[in-house]
Each structure stands twice: as structure tokens, then as C-alpha cells.
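**Student:** Below, each structure is written out as C-alpha cells.
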Structure I
Amino acid sequence: MDHFNYQNDELYCEAVPVAQMAREVGTPFYLYSHATLRQHFHAIDSSFEGIDHLTCFSVKSSANLAILKLFAGQGGGADIVSGGELYRVLKAGVDPAKIVYSGVGKRAEELEYALRSNILLFNVESAQEISALDKVAGRLGKKARIAIRVNPDVDPKTHPYISTGLKENKFGIDIREAPGHYARAAGLANLEVSGVSCHIGSQLTRVSPFVDALIKVLRMISQLTADGIPIRYLDLGGGLGIAYDDEEPPHPTEYAGAIQEAMRGENLTLILEPGRVIVGNGGILVTKVIYSKSTREKNFFIVDAAMNDLMRPALYGSYHRIQHVAKPGRPKVVADVVGPICETGDFLARQREMEAFEPGDLMAVMSAGAYGFSMSSNYNSRPRACEVMVKEDRYAVIRERETYEDLIRGEIIPDFVK
């Protein structure tokens, strides 16, 4: 459920008309519903009430400070993958004791920053990272709590670019080899082996891959315990999908029920890393039609948002519903929605049947809250869009629109360039 609804054929976010905000902040802009974000976080977190757990929002999916602050206020932690994300979550007030650090390429200075910040857990992903973290922790006189991210070779049946649990993926350590790495890590003076981590992919629409991976991981934990390496934390990652089109992902209670049943009798603290399932349907991209164009082959609606604003369709061929902000009651046409960027791959929808648009019309690109703004760029020297949040009948700009001056900030022409 989300809080983007029509009232008298006009799209509202909670109690604020989307067209009003477009007039006042300009287009394109990302728009988030406070009620939807809060509700979706609660839906995940409360589904695991029967088990000791920590819900760590996946920051890479949507990293605005206001959004991070909202989830921290609900008792949430953060799953981070960079030093920059650590900086963000600390600025947003996330408790360092609720931060887990994932990712295959953590630099030494990032490891140091996280150690000095006293985060909960490092999810380490290679033998060399284990050595690097031990070295940095020793230099600082600290002990680093670690989980090794294991790769269970479970097919999540999702897009290959967002599948992370197969043996050919770059993530984690092969589950068959992991016990040896645990034994080595347990012998290092500056590491505290505390957990096991496993994340098999994103946008999963079935529970069974999660359970298959969990069963493999629990078997390994039993082996580690028998070998004298006790495990306290089990980080199952995220990955639960949402409905972009006609998908029917499991409800969080179904997902939680299956996980809890498989974990029955286990004395572990479960760490969850939801991202898309919380923010995906909690945000939209609002854009304006600049031109319409027809050729003998196709119809095009050219809008002021582009692939630099929303990369997912160009990168993954992803589907986002296209809606009028004000329903005009026009005939339907089959058309592409494209942006101003000089790439044929610059599209938001292709060969889509929709109610016709005219120049000046506002368009809502739905389910854009996850991996929308966070993947945006300045390609073609386009300033990034602003972000807006609505709560009931109020709204605020939570990130200002970039200016042309922002585009060249930090650039220097040296004196030898003439």
C-alpha cells in the first residue's frame, strides 16, 4: 500500500496535490510519502517481533538524510557499503551500534573510519579483506567484530545484474570454503568472529530462495559451533521484491514466517537489510512533457527527466508505471517516454500503451523510491533533481535542486592549460 492516490482525477501524495508541488519546486523531482515509508518499515520490522532481530535499512537504495533519519527514529539501523554512506548515516543520527558494513572493496581508510565509529559489524568478503581489517584494527588498538559473507550458490531468479548469491558472482566467499576462513579469522588477534552474512540478490518475488540459502547457512553455523567458533549474528541481507507491474511478491509476514520457521530453536540475533521493499513504492519521479513527436514507426513523449535521473530502465530494462498527474481523459496510444539525453538508451518506458500526453502535462513515474535518486548522475551536465517529502498536508524540499554552479564545483583549470 502507498499514499499516492487520485482525488477527482488529480494525483495526491497524502494530502498534497502533486501538481501544486510541481508548480512550486519545478520538475523533475523525486517525491516521497512519509506515511508510506514509515508504514513499510513497520511492516518489515514488526513481522519479526517473535525473534531477536535488528532491521538495518539498505542505504544504497535511498540515501537522503531525511529518509535515514525517519528510519532511525523507528529504531532502525543501517546497512552501508562505503565510507560516504557511513558519513551519511552518522549525520542522520543512526546509532553506530546498529550499523553493518558490507561490500567487496572497502579501502583501508574506510575500515579505519568505521572502526573509529564503533560500528556493530563488518561483513567481510575475501581472505585479503580479513587480513586488511586485522591490520587496521591492530594499528588502532581495536578489535573488529566480523561476519564472513558466504556465497551459498542459490539462484534468486531475478535480474542477473542484481543476483549476488551464485558462485559466479563477485560477492562473498564460497560456502564450502568459508569454514577454513573462519578458522583463520578466529586465530587473528584483532578480529572478533561474531556472525555469518548472506545476501543472495534483489527484487526476489518468491520466499523459497531465501529459505534455501538459510538452510545452507544454518548447516554451516552448526559446523562452526562444533569447531569451537560460536556465532551470535546471522545477517540474511535483504532482497524482498515489490510490485512494479504485475509481480506478486510475498507479504513481509509470509517472508518472516518462513524465516522464523527455518530458524526455530536457533539462538541467533537476526540482522535484516531491507531497502527496495521499504522505499520502492514510497517514492515517485515527477516530470513534465516538453514535446510529443510521431514518426511513421513510433510515438514519443519527450520529458524533462532522463536516464541520468532514473537509470533503472536503461540499465536493467526495468518497468515503471507511467501515470498522468491530472487525468485528461484522452485516447490511449502506444508510445516511448524518452528524455533529452543524447543516447538511444535514454528512455523511461518503451512501446507502452498509455493515455496520450501533450506538452506541459505532468507525468508520474511510479515506484521510483529505490535506486532512483541514489543512482542518478550529472551525465550530459544535467543538474540532479530535487527531492521532496510529504507528511500529511505539509511538504518540504529535503534535497535542493542542483545548479549549473554545482556542476563545476571542485573543477580547476591549471595555469598550463591555455
Structure II
Amino acid sequence: MTAPGPNPSATALSTPAGSPFFNYRDGTLFAESVSLAELGRALGTPLYVYSRAALAAAWASYQEAIGTQRVLVCYGMKANSNLAVLKEFARLGSGFDIVSGGELARVLAAGADPAKVVFSGVGKQAWEMRAALEAGVKCFNVESVPELKRLSQVACEMSKTAAVSLRVNPDVDAQTHPYISTGLKENKFGIAIEDAPAAYQLASSLPGISVVGVDCHIGSQITEVAPYLDALDKLLKLIDQLTKLGIKLKHLDLGGGLGIRYDDETPLAPKVLLDKVFTQLKARGYAGLELVLEPGRSLVGNAGVLLTTVQYLKHADARNFAIVDAAMNDLMRPALYEAWHGVLPVTPRNDSSALYDVVGPVCESADWLARARQLALHEGDILAIESAGAYGFVMAGNYNSRPRPAEVMVDGDKYYVVRQREMLADLIRGESFLP
């Protein structure tokens, strides 16, 4: 987020993350034209807040990079699957990358075109395959030979044909966190590239299967172009092999994984990547292939913040703690990945500051949102945890019997509650006593 925003009276405060849709005006942080201080007071915290304009701008960055090229962008909805977010991308013309039957149900509920849906994931169950075949998805990104055989069986039982793209593991190091690296030999994803020709020959022979593409996804939060080009080179060599075997493909899926700015990263712009990809495809004689992309984080990550209120300030010899009402169950990334999120006071103070760890009330030492941040705080202050639009609410849970936050979409000077805050009664709904 970069302050000041377009308002000439915006307070000039330096903020680390990369969205102009969150900025300070007259000493208060705004989402577009909505005061986050007023929003926090009106709806309570913890509270996820998204910017509709930020979603549209991120989408436009891909469309400008694509130009007239034949590309289908399938939003990787595991990053943020709120129906309002899905509806916005569907309205803009997006396809969707799904990894479960539940995500398929969400896409259909949002009114998206199933013919623009690719179904990824290593553990698809038969019921999920049936649902996707019934809906008419674009293709299945198959990740193993056993999955391929099961999909053939399910499709034959339904008298349908499953369009298939094999997800190939190119053994490329994306130079990212090991938990979000997916393109190495030791990762669980995809079929080893040396085994791919045999797998494609098997796929071509199976009933109920139509081979249409090749797919790879090497990881997430990638900020360099080289890993993509390394993977692309290996995929094109594979396509050369398949062509010699008489197997012709219609599309090449390069996955997603473009990073965003959390702290001091320099994100890889879609145009920088795609210009090089288009050049390589043309040079190798594959300019006619449809290119499929599966961006997630880069479309939504910097479009959201998590608001949280300081409950207590605890000063100790070793360190100071700002104990807030959001916790690891609301935003798991710091506990899971030791991820960095910027922390902004919604209404900054001119008081003397101190170094604080921002922690939650959950009974785990891993329950922290930020460490060693220089902040001027009072109890009751509202903080904005930046870059929380991706892998925020979707990873939230009810640990310590804590209701999940509400979600809000800001649109100009208006806001809409797009998910109600869970109530205590929601936590025990569906449970029962023994007789």
C-alpha cells in the first residue's frame, strides 16, 4: 500500500505494501473512500476488508499484458473464495482454477462459466470427478496415473468424455518458501517430466479420456522470471516429444504463482513474464497453442486488509506485546510460514513509539501476526494487517472455539458485508450429545 493516495489532503505516511487503493486521508487509513476507523467501529473486529477497485486493477494488469494473444486466465480461487470475489472475476471474464468439489460448487453459485474451469489437485475423489463432468468443466489437470485411470472409469460410467491436461512436474526450483514450492521432484504434485510421455500414451489409449493439454505449476510468491522460462523450456521439449508420438495438444497451462509485495519485494509484472513467454512460444513454433494461466495471490493479495483492535499492551523485560483480537485462527500465514505482513495503525498517533510483537489471544506460542514492529499504540487502537486478501480468510478456522471474522467489500464510498461474522451458535451447529 502506498500513501498518500489520490486525495490531495492525504497524510504522507510511508507504507510498505503495494496497493494505491488503501491510503491515509487526514490522518486516517481509508479503503478507497471508506474510513477503516469507521468500518471497524461499525462492524467490529477482526474484520477482513477488500477493495473492489483493487481486484479490477489487478485483473487489468493481466489483460494489458495479454493484449491480442490467445490466453485464458483462470483465477486460482484457493487464494480467496468469497462469492463476491468470485462473482467480480466472473463478471470480468475470468476462468477459474479449482482444487475441490466445494470450490466447484462455489464457482457455479457465483454464476461462472464451467467451460472456463480447470480442475487441479492431487486427490480428486470420484464424486468430485462426477460433479465436474456433469458441470462441463474445461479440463482436469490430472496429477498421477492412478487418478487418470479412475477418471477414465468415472467418465465411462457416466457415458462422458473427460478432457485432460496432465500436470507435469518439471523439477524446477521456484526459489520460494518450501511449503509453497510445488515443482520439485520431492513435491507431491504432478507427474515427473521423464515419466510424462508414457503417461500421455496411456491417457490417449484410455476410454472416456481426451488429451487436450499440458500443465505445470512450480510454486507461489515467485518474483523472478527465470523459473517460469526454465519450466516452459522443459514443457516445450515435452510437447516436441508428444508431437512425434502423434499426440497433439490444444493448450499449455503455465500455472500461476506470481508474487506480490508484502515488505520490500519487487513483484514480477504479468507483462514482463508474458512478453518473454510469447517470444519463446513463437520461436519454438507453438504460437498457436492457447496459453492458460492460474494466478491467485497476484489478483487478490494486496486487495485486502485484516482489521484488528488492540486489547492490551504488555511490557516485559525481553519484549513488548500488543495483544489484539485477531489471532492465528483468523490469519494463519505468520504461524504457518513465518510470513511477513505489514502493520498499519488505522489512526496513527504522534506519541512515542516502542517495539512490539503483535500477538493474538490463542493459547499457542505460534499465535503472532507480526514481530518487532515500531508502533505508537494505546489500548483500543485499530490496526490494519496488510496484504491479507490472499490465504487469509480461506485458511481461517475455529481453533479455541473462536468465530471466524466477517468479510466486507468496499466499492468507492460504499461497503457491503459479503460474509456475516460467525456467531457462537454457529460453532456448535451440527454437533450432538450421546444418548
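**Student:** Taking mean count of other Cβ atoms within 10 Å over residues 65-72 from the coordinates of each of I, II, which one would give 20.0?
**Tutor:** This figure was derived from I.
**Student:** One of I, II was used to calculate distance in nm of label points 7 Å out along Cα→Cβ at positions 33 and 209, giving 2.7; which?
**Tutor:** Attributed to the structure labelled I.
**Student:** Between I, II, which one scores greatest on FRET efficiency 1/(1 + (r/R0)^6) of positions 217 and 305 (r between Cβ atoms, R0 = 25 Å, to 0.05)?
**Tutor:** Largest calculated value belongs to II.
**Student:** For Kirkwood radius over Cα pairs in Å, for residues 73-256 alone, find whichever of I, II sits highest and give me its label.
**Tutor:** Comparing I, II by Kirkwood radius over Cα pairs in Å, for residues 73-256 alone, the maximum is at I.
**Student:** One of I, II was used to calculate mean count of other Cβ atoms within 10 Å over residues 113-120, giving 19.0; which?
**Tutor:** Derived from I, not from the others.
**Student:** From which structure (I, II) was distance in nm of label points 7 Å out along Cα→Cβ at positions 289 and 321 calculated, if the value obtained is 1.9?
**Tutor:** Value 1.9 for distance in nm of label points 7 Å out along Cα→Cβ at positions 289 and 321 corresponds to I out of I, II.
A short reminder: the numbers here are calculations on the coordinates, not readings from a lab. Small disclaimer: the values here were computed from a predicted structure and weren't measured. Cβ atoms are built from the backbone, for glycine too; each structure is taken alone.
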